[in-house]
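In structure tokens below, several structures.
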Structure P
Amino acid sequence: MFLPITLLVSIILSSNLVEACSCSKHEWEPFSSRKPAMSYLSNFRELNSLSFVTTHSSYSYLIKDPLLQTQDFEVRLQMKYGVRGLDVGVYSSLGSFEIYVGDTALNITFDDVLDEVNEFLNNNPWELMILMISRAHDSVRHSKNYCRVLNRYLSQQNGGRLVTKWQLNDTIGLHRGKILVASLDPAFRECAFPIRENCLVNDDQDLDQEKVAKFGAVAKWSSLARFTRIMARGTSNCYVNDVSFAYKGNLDRKTLARDAGYRQFDNSCAQPLNLDAMELFKKPRGFLVMLFDFICQKVIDTVIDANYGDSSWRSGLN
């Protein structure tokens, strides 16, 4: 049985219209092992001249809940691909830390985190790592216990690389092979580098929620662009730029951060926030930590290469 020519034309036109009206997902370059980028920097260079790419909620790949998962690569692979900053939420229990994402236990401990990072640093002794630590729950209950527990880890064998009292003008050589502990959480003010007291921070706390409800990820882009201008003015010698984002209208962090493929409030096709951040990126004069959901190789390379000026430092490396 043959379809009438008018019906065939109608079907073809409709198919083409759907394709034309859809937004394609962004395609990123594949991941690959990277040379230990910190190892080639001068021992005399100060920390306040470095940029660190950090994964938001680094161990959330252990959760398959799309509302909680922010990474899909093991931490071992994150570090292999060039990540030099980890972000963990901890819950104090019986004198030790358990790792959580929000209210969800990951069934691993802080000892597991230390063992994994120690193994990486054993194999790459000229590298250094940033560890962003915070309470998994917002409650201030027993907040003083958190420093007591963290300090206890310092005396353990697997905690020997932890450095809690470091300064922005310290040199790289002073901390090679170390884990520099920092926190946005006031519960760790006395036992970790206190970020909010020393750095300018751009995170979702500063977002206008009415604009977020109306404009979605565009409001986040605007926040990133504003903070890029602030960093360019050299207002501080320390910055934390949190690119991670989700909101009530779109809780799919993978779509927002890495894939896109959806239409924005003005019916235009969105691009990933990670790509937005890279297009806006300009290395400031100061210490910089950038946090990302669903990290991409291009993101890692862009931030790391900025420590050298461009990617030419990789040439000739074995």
Structure Q
Amino acid sequence: MDIHYLVHECREPETLQRLFYYERYSWLALSQDMAAVISTDGMFEDVNTHWEMVTGHSRETMQNSYLTEYIHFDDREKALAELQALITADIASTSFTFRFLCDSGEYCRTNWNVIYSPDHESYFCVARNLSERGNAEELAYRDALTGLSNRLALDEQLPKDLSRAQDMGTGAAVMFLDIDGFKQVNDTLGHKAGDSLLMRTAKRMTECIGDRGRVYRLAGDEFIVVLTHNQNRDSAKDMGQAMVEELGKPHTLAEDTVITSASVGLALFPDDASHPVDLMDKADKAMYHVKRHGKNGLAFFDEIPKED
């Protein structure tokens, strides 16, 4: 498949470019290890967020930097020769190991599996830290785009949080959030802008919640906040309002300023439900009630009319 011919000759090249982006994005997002797309001249075109957890380098730092900056000098010649061989030799993939420079200034030993895609004119790389065996398990519980805990982590942690709250005689709350206006940003500014918006949103939510709970990304623009130290209804309401206010502030994405908001549903433990699935379901229903009645606000499950 001649990608360049299709892009230049197709009547709708934007459609093809979007398909290529989806292909690359899906591959990065689904990888449970550190994954990267690297150009033929060695520049990181894109990476997933697992790199920050392992090496300390943020996604923004690594994008548009060069692989040679991170390879230990003694390993550089061999590693670059392996990459070049994928283009010049008749091989489909290669695997090699070298020392990778972390943000701390120390090197970690990494194993790389790499294929070269002539269609994309890029290397598709998956790397694993050989210095710590626990990293692969940790990455399984992280969202690849935002670095937040994911649905798998939520399914395992929420029952524990509720059990602990019950033992201590305290309350807990589940907050279901959906970002109003996210689809419009995606459709008008593109998926890179959408990704950037999600990462910035995740950062704001994490900073807002502090040590009072944990933020999870379910999928798309849906997030869950579990307030593990919730004392009462008022404290949950205060946190929900603070989250709505924070997420309503403008974002600067490249040269564009966008304003989104949040629809937030709240369910209380044990008042609304004692089972994790039921608590999530009721927070979800409260969120959709907000969506249907103007968005940009919050509602408790017990405030929803029965006929809604």
Structure R
Amino acid sequence: MSYLNVVPDNDELVLLNNTPEFVELLAVSAEFGLEVNNPPTCVSRNLVVRGLRFNVLDWQGATDCPGKPTLFMVHGGAVTAHTWDLVALQLARRYRVVTPDIRSHGDSEWARDGDYDHHEMMEDLAAIMREMDLPPSIIIGHSLGGALVERLALAHPELTRAIAIVDFTPEPNYPGLPIDVVRLFDSVEHYAERASKYGDRKLSELTYAARHELLQRLDGKLMPKHDPRHGMGGAEPGYYPGTPGFEQMKAVAVPAAVIWGSDSFLVTDEKSRRLAQVMPQGEGHCIDAAGHQLFLEQPQAFIDVVRDFVDRL
């Protein structure tokens, strides 16, 4: 199988600013009216923790201010760390931004034993943070990543300065993907066209995302860059089994933002507001005219919410 994007080999560090993909990212950002001059650096690297290799993107701006907050951003199911690129490019102008590919996704290794228990995946994230010697961070998770961040906030408060849960709540409306079903595509454009049905996203952004979310098989077909043994929502009955419920989330002691799209298929307004209310320092933010991928549909609105939240800490 072959990759469609630049990835590091072994323990090398790759500056992604020098790649064609980064030029494409700047062009997509310009379409959204986002800042493209003097971009922060993005370095891709591999780390080995808990017996698995993980790819991590490390975004940093030109000025290295002491005490600058670190944002640790966890992507959702069936996508990659690059799903954050559009907003990371802006957030890294003010903060350090670290985005890992979770187990079995993107350029990280698939679990040899097929273990995708969400507790284990959460412990992966804690191990990556420790390996990188990150300070207590603002940990942001979208969708499946939000489920993992909920667990992380409760299990490892020493790593957590604040959290933001993006378009995920206990009892979500989506059961995950069928296990062991491989979706195949004829081209990057075919994948982007199919993905366009699940939100109001620009074709250029979808095409950029596709280059990071697909592998090319020997027969020329493209397949998503995640292990089909991972059902995202969990193989057991019930959605996202073991995810902390509303009562358990009352124990989250750090500042917590719940951010969701007004048109999301995964969460409801009622559950999102309830999650924000049960956490002692919780606050809710609904982004209008946005679905589940709200930070790709309304990136500036999402950036504004995150900056305001972080700058008040």
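Since every read-out is calculated from the coordinates, none of them should be taken as a lab result. What you see is a predicted model; the values in this text were computed from it and never measured.
For the read-out semi-axes √(5λ) of the Cα gyration tensor in Å, for residues 230-277 alone, a value of 31, 12, 7 was computed from one structure; give its label from P, Q, R.
Structure of origin is Q.
Suppose you compute volume of the Cα convex hull per residue in Å³ for every structure in P, Q, R: which one lands on 157?
Going label by label, the one that fits is Q.
Comparing relative contact order in percent (Cα under 8 Å, 6 or more apart) across P, Q, R, which structure shows the greatest value?
Biggest value here belongs to P.
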